[in-house]
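Quick note: the coordinates plus some simple rules give every number you see, no bench work behind them. Treat the numbers as computed from the prediction; the structure is a model and nothing was measured. Cβ atoms are built from the backbone, for glycine too; each structure is taken alone.
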Structure 1
Amino acid sequence: MTNRQPEEKNRTRAKDADVNTDTAAVYLALVHHPVYNKNGEEITTTITNLDLHDISRAGRTYKIAGYYVVNHLKSQQALVRRMRKYWTGGKGAEFNQNRHEAFSVLRIVDFLEDATAEIEAEQGQLPAMVTTSAKSYSHTTPVSFKRLRSEIQQSERPYLILFGTGWGLSESLIADCDYLLEPVRGRGDFNHLSVRSAASIILDRLLATAWWNQE
């Protein structure tokens, strides 16, 4: 009798390794309002150039469906559109094809509701909202990376992962989401990652190929 266990085990590994191709559609949103300043007041933050470049590049690497920059200030939107236009057409695209492809996922909306409405139009249903935070909240039990990764692999519903700017997303926004993802923790007590670093780590934990299954 032929032992089929190794073959079945390999199929299981392959299924987990193909996370980027067989999962629900995943979107990102970098939220500039409502967020807190260091005094705990709700504000609208300005857009950071590096957040546009680096999160777009990470998002494209992990095959996200779209990266929303959420900011209702028209001057800030003009900045994003001007940068996106440069890198996705004309001399910018000719100069750096990788940057051109990365910026293809970038979108700009006034408010988060605009992003969810657009996702619903594309996917046929509203996305599950996943918020991120470096802080812990006593009134909310966070979902682990392992559990959310598993759900994304098995779900047909799209997911929208929210990242805050300033001093973090407002608690009212966090309370309205379907999931609060556990914080990214390092090896020590210091925990002050840039949002673009946190986004890359989170994308890798949720969507990377299962390197731990490979020999």
Structure 2
Amino acid sequence: MIVNVSTDNYPLFLPAPKTPRSVGTHVSSIIRCIATEAGILKAEWAEELSLVDVRTITDPTAILRISIGLAIEQYYIPEILSMYGVEDHPPELLYDGVYMTHDGQDESVIITLNEHLKKSVSLTKRVHEVKATYKSTKTVGNLENQWMWLAQMKAYCIAVGTRFAVMHCWFLCGNYKFPITPQRVVWEIEFTQDELDNNWNLLADYKREFEAMLQLEEAHRINHGRFE
């Protein structure tokens, strides 16, 4: 028997997004910029700051990681979540000049209580997001320390016009306790309107300041060129 390792003969590449992405500012790029400047994003995942979705990913390890997430989405949303009424990758959203694409969306009967404990029943849209991660269930906890995930979901919610979201997280290594066992955790989330508004104000303010900085740099470049 002759066995040759031929991985390089079948290089991986990332397919085009399932939902076409428009040219312009994308919410994921704003979030990555803020996370990079704040030190939330690990150094190896940081990149040149840009609000435009122009990333070209060529690192084989990064492509492999992303491919695992895409493979799970391709199975989980159309084969499983669709059975529960979840729409697979709805059309791209545009809110306040920012593009975004959420993984799924459904309508669900939501029961809420107001400050007077009066019950309200309504048919309400919910945003669904699917994540595949090497993080531990122990470190993720109840999501409160996952700023990037929450900022993303809050942005989707405000664009859709809902306060409700569902996070489906596939922990590829579970809690890292031997034997390593993958785990799936699903959180149903109700945000307050203040949480959604505060999150969007942060993203919108960053976008505005970043664009103003770019305009100043362009003006400086033009004026500098005149005197050369």
Per distance in nm of label points 7 Å out along Cα→Cβ at positions 103 and 143, the highest-valued of structures 1, 2: 1
Among 1, 2, which structure scores highest (criterion: volume of the Cα convex hull per residue in Å³): 2
Distance in nm of label points 7 Å out along Cα→Cβ at positions 151 and 167 derived as 1.4 - corresponding label from 1, 2: 2
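When relative contact order in percent (Cα under 8 Å, 6 or more apart) is calculated, the result is 31; to which of the structures 1, 2 does this value belong?
Label of the originating structure: 1.
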